[in-house]
Every structure is written in C-alpha cells, then in structure tokens.
1. Given that relative contact order in percent (Cα under 8 Å, 6 or more apart), derived from a single structure, equals 19, which label among 1, 2 identifies that structure?
2. 14.4 is what came out when mean count of other Cβ atoms within 10 Å over residues 83-90 was calculated for one structure; which of 1, 2 is it?
3. Ranked on Kirkwood radius over Cα pairs in Å, which label among 1, 2 comes first with the largest value?
4. For which of the structures 1, 2 does the calculation of helix-only ellipticity at 222 nm (-39500 (n - 2.57) for each DSSP H run of 4 or more, over all residues; to 500) return -4000?
5. When distance in nm of label points 7 Å out along Cα→Cβ at positions 59 and 203 is compared over structures 1, 2, which one is greatest?
6. Who wins on mean count of other Cβ atoms within 10 Å over residues 139-146 among 1, 2, i.e. which is largest?
7. Given a value of 178 for volume of the Cα convex hull per residue in Å³, for residues 99-194 alone, calculated from one of 1, 2, which structure does it belong to?
8. Thinking of 1, 2, which structure, once distance in nm of label points 7 Å out along Cα→Cβ at positions 19 and 115 is computed, gives back 2.1?
Structure 1
Amino acid sequence: MSAGRLAAIYRHPVKGFTPEAVDAVTLTEGEGFPADRVYAIENGPSGFDPDAPAHVSKMKFTVLARSAVVAKLQTRFDEASGQFHITDEAGKTRAFSLRDVAGRDRLADYLASSFGEAFPGPLKVLEAPGAFRFSDHHLGHVSLLNLASVDAVSQSFGREVEASRFRMNLVFDGLSAWEEDEWAEGDILKLGEAELRVFKPTVRCRATHASPDGQGYDLDTVPLLHKHFGRNTLGLYAHVAKTGIVRVGDRLERA
C-alpha cells in the first residue's frame with residue numbers, strides 16, 4: 001500500500017450545504033461522522049419520523065442533486081452556539097439558530113424565499129435524533145476520497161475537477177490513482193488512533209455536476225465517469241471499527 005496521508009477532514013452539518021474543514025475529529029465505533037449531516041431541509045413531507053428514524057432518499061431534501069441553486073449560498077455552522085450562518089450572493093450574512101423551533105422556522109422561511117420554485121416545499125428543518133445521520137447511504141457512516149483518483153479524473157476530463165464536488169469526509173493524498181479499488185469490503189484501515197472497516201464504493205449522482213462555487217451545473221460528471229472509466233463510483237464508504245482521534249497529516253495504513 002502506498003504511503004497515504006490524511007490531507008483534509010470535512011463535515012457537512014446541514015445536508016446539501018457548504019462543506020466545513022476541521023483539523024481533527026474523534027471517530028466513534030459504530031457511529032457516523034461527527035456533526036455531519038445532522039440537519040436536513042425537508043422539501044415537502046418526507047415521512048421522516050424522529051421517534052423512529054429511518055433512511056430517507058436525499059431527493060426529499062434541498063440538495064444539489066435536485067438543484068444547483070443550493071451552492072449559491074455559502075454556509076458555516078457554529079457548533080458551540082448552534083448558529084447557522086448563511087452568506088448570499090450579495091455578500092450579506094444572516095444567522096439562524098438550529099437549536100430552537102423559532103430559529104429553524106426562520107431558516108425555512110428564508111430558504112423558501114431564496115430558492116423559490118427550485119424547491120416548492122413547504123420547507124422544514126429536520127434535526128437527526130441521537131446518532132442518526134441524514135446520509136445518502138443508510139450504512140455509509142464515513143466517506144473516503146483519494147485525491148490521486150480525482151486527479152486521474154481531471155486528466156481524462158480535460159479540466160480540473162474539484163475534490164469538493166464529491167462531498168466526502170476524509171480526503172487522502174499519497175496514494176496511487178484508484179488504489180482504493182484494491183480494498184475489499186471488510187478490510188481494516190488504520191488512521192491515527194482509529195480504525196476503519198471498508199464498506200462499499202460511493203455511487204456518484206447529479207450533485208457532482210454542480211459547481212461548488214455556485215455556477216450551476218457545469219460538468220456531466222457521471223456520464224463522463226462512464227465514458228472514460230466505465231464506472232459510476234468514486235471514493236468509498238467505511239465504518240468506524242475502533243474509536244479514536246484522527247488528525248490532518250495522519251498516515252493511512254492497511255492492517
């Protein structure tokens with residue numbers, strides 16, 4: 001195995017919105033990624049029941065797979081205060097509390113006015129109970145991305161393909177392109193103090209067609225993956241097999 005290194009860590013506190021970089025995170029055995037997709041904006045009744053939480057299709061939420069308008073807003077979540085900060089295209093920033101009903105209702109009203117017909121709603125802010133996460137895959141606890149594979153995609157597509165299009169949690173450099181294809185389901189990867197158990201490749205969708213900086217759908221990522229590589233996957237999901245802290249710069253090793 002190549003000398004892989006953790007180049008970046010990202011969380012997505014509100015599903016579909018801006019990724020946030022962190023320097024370190026504590027991964028807990030059997031649980032999802034901390035502060036990742038803890039909130040989601042429901043676009044009309046989704047059937048989600050917080051008393052019996054179960055996976056709901058991403059297409060029930062305000063996500064890039066449904067409309068690229070989501071990326072026109074730059075967001076940041078303050079975990080300590082529970083404030084969700086949104087900066088619009090004009091540069092104006094507003095803050096909404098995600099920890100009380102009034103704040104969530106204000107956010108839903110603001111997004112409804114911002115998104116218009118793209119998400120007819122009614123919009124409602126949902127909070128994941130306990131360890132539940134609004135992830136795309138009901139068992140996709142943590143997502144991994146190999147930057148060398150993204151570089152290979154860029155070379156074949158004839159343009160830069162930003163790693164942020166893929167909205168992953170743990171991003172690695174130092175690996176060979178497509179080296180992750182050699183990892184079988186159940187393989188153990190050591191990272192920092194934690195261990196990860198390889199689960200499944202990540203199937204890509206229309207969300208990866210959207211420009212991360214709000215310029216709309218500007219790249220036919222999935223058709224091009226099929227054309228150049230005969231695949232619709234990039235990156236993979238894993239489960240936390242051993243609790244521990246992981247930090248940017250940690251080495252990735254295969255057990």
Structure 2
Amino acid sequence: MPPLALVTGSCRRLGAHIAARLATAGYGIALHSGHEAVLERWLADRLVGVPHQLFIADLAEESAVTDLPARVTAHFGQPITLLVNNASRFAALDADGAAFAEVMAHVGVNLAAPYALALAVAQGAGAGGAAVVNILDQRILNPPIDQQAYTLSKQALGEATRTLARALAPHVRVNAVAPGLVIPTDDYAPEQMEGLFAMMPLARLATPDEVADAVAWLAAAGAVTGQTIFVDGGAHLESFRRDFVHLAR
C-alpha cells in the first residue's frame with residue numbers, strides 16, 4: 001500500500017504541481033478544493049494509475065476542517081502519511097491595511113485550519129509516524145506593506161511550524177517551504193517579469209516544480225524538522241516595500 005498524502009488546494013496552480021510530484025514519488029494522493037472543482041487536465045493525465053480522490057472542504061468552516069482527515073482515511077483505508085498545507089486565502093488588499101473581519105478570515109484559513117489538520121493527522125498517524133509541510137511565503141522575512149492580513153497569517157504559520165515540530169515530535173515531523181512568486185497571475189505584464197528577474201539575487205524566480213521538489217525532499221528527510229526552506233530565487237534576502245505586482249512596471 002503506497003503512502004498517502006493530503007494536499008490542500010491541489011486542483012490547480014502550485015498545489016497541482018505538488019500533488020503531481022508526490023504522485024511521482026509513490027504517494028497516493030488525496031486532492032482537496034474548497035469548492036467544487038475540476039482538475040487541471042495535465043494533472044488528471046499525470047494521476048492516471050495513481051490512487052487518488054478529490055475531497056471538497058471549505059477550510060473557513062470548522063466542521064469541514066475537522067472532518068476532512070477522517071474522510072480521507074476512511075476512503076483510502078489507511079492513515080495519512082503526509083499533510084501539505086498548501087491552500088491559502090489571499091485578498092489583494094494594499095497598503096491601507098485590512099479590516100478586523102478580513103484579518104480573522106485570513107487567520108482562519110491560513111493558520112487555524114493548517115494547525116487543526118496537523119493535529120488530526122498526528123492523532124491518526126500509523127506506527128511509522130507522519131510528516132507535515134506548510135507552504136508559507138518568502139515575504140515572511142521582509143514583509144511588504146501590501147496584503148497585510150495575508151502576510152500576518154503566513155508569519156503566524158511559520159511560527160506554528162516550529163511550535164508543532166516540538167509538540168508533535170518524535171512521531172511527526174513538521175517543516176515548511178516558503179516560495180516567492182512562482183506562477184504569475186494576469187496582473188503581471190510579460191515585460192514586468194523580466195524586470196522582476198533582474199531584482200532577484202539569482203536573477204530568476206523559482207518554478208512550480210522546484211517548489212514541489214522541496215516539498216518532496218522534506219517529506220522524505222527523516223532527520224529534519226522545524227525547518228523552512230526558501231525557494232524563491234533569493235527574494236527573501238532582499239527587502240521590497242511593495243508587493244511584486246507593483247514592482248518593475
């Protein structure tokens with residue numbers, strides 16, 4: 001029976017690349033979406049022959065979060081070996097800050113849900129233990145003034161990574177990957193991307209597959225816990241006052 005990975009937010013974008021990489025590594029894949037979703041076609045093709053199932057759960061709802069691990073283990077008939085907390089709430093709020101309700105909404109999805117899922121996976125882990133990989137953001141070290149609710153929630157999840165690594169040892173390892181800009185949205189112009197590359201210490205940004213490789217490495221690194229790997233072209237070494245979408249225009 002292959003090991004089982006639950007990857008939240010895994011039907012598209014970065015989460016889909018993480019799911020595909022873990023499938024290549026031999027995992028059965030519990031895919032997740034907050035709402036009804038269709039897998040990206042390339043991901044569906046990659047998962048042919050791989051045990052997988054899509055689960056719908058709104059991570060802003062406590063009951064949906066607490067029920068998700070049990071639904072996964074019941075379907076596959078085995079405990080979750082690896083949890084990747086990839087799903088995030090991201091509201092494109094700029095430098096004026098965020099209302100109380102928006103901050104709490106970000107904390108719910110980006111901190112409380114990953115925390116609750118990690119505890120549930122730890123409680124249900126088999127004799128071989130389990131691993132958790134939290135997906136953060138390179139901005140946690142040098143935060144811009146934009147999207148403050150999102151940044152604060154990711155900073156909190158970064159600290160939770162270290163706290164859980166202590167609390168859940170020795171049977172569960174907890175680590176994190178902090179990507180930079182990986183898959184630009186339509187807000188970015190092609191010529192803007194060239195300018196952003198030039199601003200990075202490595203004169204490039206990371207690819208989705210490079211981030212997924214880091215997740216797979218942490219999943220297998222039995223002596224590593226409480227660590228955060230930045231996969232961002234060196235962006236975390238620089239301090240940008242504004243979010244990338246405002247730069248190099």
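Where a number appears in this text, it was derived from the coordinates with a stated rule and is not lab data. Bear in mind the structure is a predicted one, so any value in this text is a computation, not a measurement. Cβ atoms are built from the backbone, for glycine too; each structure is taken alone.
1. Answer by label: 2.
2. Derived from 1, not from the others.
3. Values: 1: 18.8; 2: 18.3.
Biggest value here belongs to 1.
4. Numbers: 1: -4000; 2: -12000.
Traced to structure 1.
5. 2
6. On the way: 1: 22.8; 2: 18.6.
Once mean count of other Cβ atoms within 10 Å over residues 139-146 is tallied for 1, 2, the winner is 1.
7. On the way: 1: 178; 2: 127.
Here the read-out was taken from 1.
8. Only one of 1, 2 returns 2.1 for distance in nm of label points 7 Å out along Cα→Cβ at positions 19 and 115, namely 1.
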